[in-house]
Structure 1
Amino acid sequence: MNPRHIAVIDIGKTNAKLVLVDASDLSEIAVVIRPNKVLPGPPWPHFDVDGHWAFLLDGLREFQMSHGIDAISITTHGASAALLDQHGDLAAPILDYEHSGPDDVVADYDIIRPPFSETGSPRLPGGLNIGAQLFWQFHRDPDLKARTHRIVTYPQYWGAKLTGVAAMDVTSLGCHTDLWNPHKGAFSSLVEALGIAEKLPLVRKPSEVLGPILPTIAKHTGLPPSTPVYCGIHDSNASLLPYILGHDALFSVVSSGTWVIALSVGGKQVTLDPNLDTLINVTARGTAAPSARFMGGREHDEVTGGHYPKPSKGIVETVIEKRIMLMPAVVPETGPFKGQRAAWIGEEPPVGTAERGAAVGLYLALVTAECLANIGHLGPIFVEGPFAGNQLYLEMLAVAAGSDVHSAAGITGTSSGAALLATGPGTALQNNTTPVRVTAAKSALLEGYATEWRQIVRRRTR
């Protein structure tokens, strides 16, 4: 029997969400949100998984009472792993990947780390490479490896909590972990170097069923004991999945949130440069997808300061004509302009103004276009997440990338993608995107702005 209502656990870097999705059209019936708070420690900064767990159980109970739940799927941000003891509990808190601790042992880790040619995983700061996390955690706590019975990727941590079954999924392993060889579809040489091979459970497809929920979960939430839990998927790949199922031609998906991640399907053959924050992601089908990323959502929030009025046509034209520009990179540790420092060209607009919001939207679109160029993008671009609602961003992206851009209707594309895991491959992609139209006059304005922005960026990098 095909599920009617799918509860999706969607853990992003900024927020934890529980979303109830209608399987017939992938629409969102209900959404509850909780901030993804990082606790300071000890022993290191870590995610508030206990708080999330209570929130998720309460949400499942409420959704079951109000609408009914037929299946559970899971999607989370990447770069996180859970170390479980022999009882299935955490052997140590789940490290916040932004913590700089792993940088303390970078020289020693780099001795055993596989090359980019093997893993398609660039060397990233802090704990953004799961291999670096593990190396540092075992160094910091010499008894931790012995206490660790299983190592699971983050979606499967929640799956294990729900079912008692430990697993990993290929999309989370293929997300710059250093642990996966996407060319061979197998673990990388780092697994043996770390001495963790016997601690890694079976690698499953995201669409596989881990099992039914545990009796204690059924009792707490009121869900039927037979409710299936699907293995789960990395969030950017969840955004990509509906388009893989619905399109045979060349295209790219831009998944926006704390991270902006561009993934190309069937584009030009290019040599990926890890120094530009390009990498290989692994899709739900197990195939390699050239990808590029930067912390666009974080940059947006840092520069705008939060809320600002929607820019009017006149304000947008003023920003463009006065060449008020933000130069990269606001978060200099990641993205195609890593190592560069942000600066304003022209008069810097005050925080909270529509002018500043417009300039930031243009900046984010231009950086996104650089990401797409670096991975050989061809064809239409589908924008998921919060940036799908930023009209100026979409218009500049269309002009800067020279491609048709489509805006997703909802802001939680990861949730609908994760729900597809439970509906089966025959589910058709609904028409939930809107093509972006740019007038000839505005296109010319945006093109001039983009050309000058790129010229200034190139001069600053010489």
Structure 2
Amino acid sequence: MLDTHRVSRSFPSISLPSCGDGSPVEVALIAQLGLGAGDALLRDAGLRQAQHPRFVDALDEPSARLGGMHLAHGDASSLYSFSVGRHGHPFHRHAGPRMFTAIAGSGGAQLRFSTVSDVQLQHDPAAFVRALRCIDVPPDCLFTVRFGSGTWHQFVSRHPRHPALFALSCHADERSGALSDAQRARIDAGAADIPSLTDTLPPAVQQVLDQTALDQLPRVTLTLRAPAASALARLCAGSRDLVGWVRSGLARLRPAHGYIARRATCGTLDLHPAPPADSLLQQALPQGFDHQDYTRLTLPAHSVAGNSAHALLEAVLEGFVRNPPPGVGRLMALRNLLVTPLRLRTSPLGCPVSSLLSDAPGERFAQRFPVHAQATDAADRSAEVVLGADDRHLQFRSCVRVQMVGDGAAVIGLGTRVRTLNVFGRVYMAAINRVHRRHISPAMLRMAVDHALAPELAAALSLQDAAPA
């Protein structure tokens, strides 16, 4: 067999014209990754994809819808991830055009396309094979693919020990192409996925394909480092085969985890030994107390929308419930474990605001949150609530206070007052006093205010916690 090649000083690429009346197939190599990087990346990305709430495993092409349509804003695009393993997947097609960016495994990938039209297939199923073209992509390679509506395609690995590819696919218009009524209804309902938008080969065409020697079909090989038939290319492929297998095996020793960080709200935090003189907390526990503290966060005007202290306080209280600090949550879990045998009160929230989860009858702030007392001034520039609960070893009351000051700045405070009831209560407070003042209260206040000012970020992060059953 005679192999020829030409040098490309840009991205090595190929454009295959359609045998029917559709768009061409376009494939371009972008970059070569490090030895064995493809297999390691495909493994990690595949594990993360499998945990996505929109994950679907069908047609030997596991996939997830990463971003759906926003029809209310005139946006009918969607973004998917998909992967193809060692054994490839069956020939199929989609009603709409496709364009995706992918990374090949450490054995490389072969992309097979047939641009035959339905009319041609109806007259002669063998026309599918005559229109079939193959494109070989090298190992550990970043590449792009674009093809038109109705293009039949199949992706397979060039080496049985390695997965074929992992890709990010953009559907520019999810509703384009010759969709069935069922497919269109599914798309309009926001329930589309890759399998539901896929058609597989008719039996007559599949029968012809089964009798075809695919290794004898016309083929183009794209490479970045050396010509495909050169000794250097063979050495590179052999090295990537071995290193990819080793790196994929070593990757199994570590979990495929990711992290989502959220920066706390800007503002000035101050610690005080007691609440302000006009705070409602001054009236709490009139029989006496053994501990009190007050944490105050001052926010600049540009970070606060509106001038309603009542509305901001409601949002902060919701923040205590929906956005607790992970570190405080772990401390509370440990504390709950230790005190359960003592029949003490337990809660997943830090004690200053744990009573927000109470369902006992009584006074409510904003008709939602249980409180011991509340006050909002006539101008809605100041609002405060008192929370708290009684336990076997202590009683605690907490105040959450919002004051609008100056030209729109806000001061938000969290104060606590505790009365111990016995020796264990005094020992308990002595043990937690420092961490409560310097970590628990400041962290809870910052996280609650952070949620109050940007609740959509917390909603976005909570979606990441969902996983398929």
Checklist entry - -0.95, -1.14, -1.33 is what came out when log10 I(q)/I(0) by the Debye sum over Cα atoms at q = 0.17, 0.19, 0.21 Å⁻¹, for residues 81-232 alone was calculated for one structure; which of 1, 2 is it? => result 1
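Assign the value 2.1, calculated as distance in nm of label points 7 Å out along Cα→Cβ at positions 281 and 393, to the correct structure from 1, 2.
On the way: 1: 1.5; 2: 2.1.
Clearly, the read-out refers to 2.
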Next on the checklist: Quick check: 6.1 is what I get for distance in nm of label points 7 Å out along Cα→Cβ at positions 177 and 361, calculated from one of 1, 2. Which structure matches?
Outcome noted: 2
Next on the checklist: If Rg and Dmax of the Cα atoms in Å, for residues 145-288 alone is calculated from each of 1, 2, which structure is the one that comes out at 29.7, 93?
Outcome noted: 2
Next on the checklist: With helix-only ellipticity at 222 nm (-39500 (n - 2.57) for each DSSP H run of 4 or more, over all residues; to 500) coming out at -10500, pick the structure among 1, 2 it was computed from.
Outcome noted: 1
Checklist entry - Here Rg and Dmax of the Cα atoms in Å has been calculated and equals 31.3, 98, so which of 1, 2 was it run on? => result 2
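Taken together, the values in this text are just the output of simple stated rules run on the coordinates, not laboratory data. Treat the numbers as computed from the prediction; the structure is a model and nothing was measured. Cβ atoms are built from the backbone, for glycine too; each structure is taken alone.
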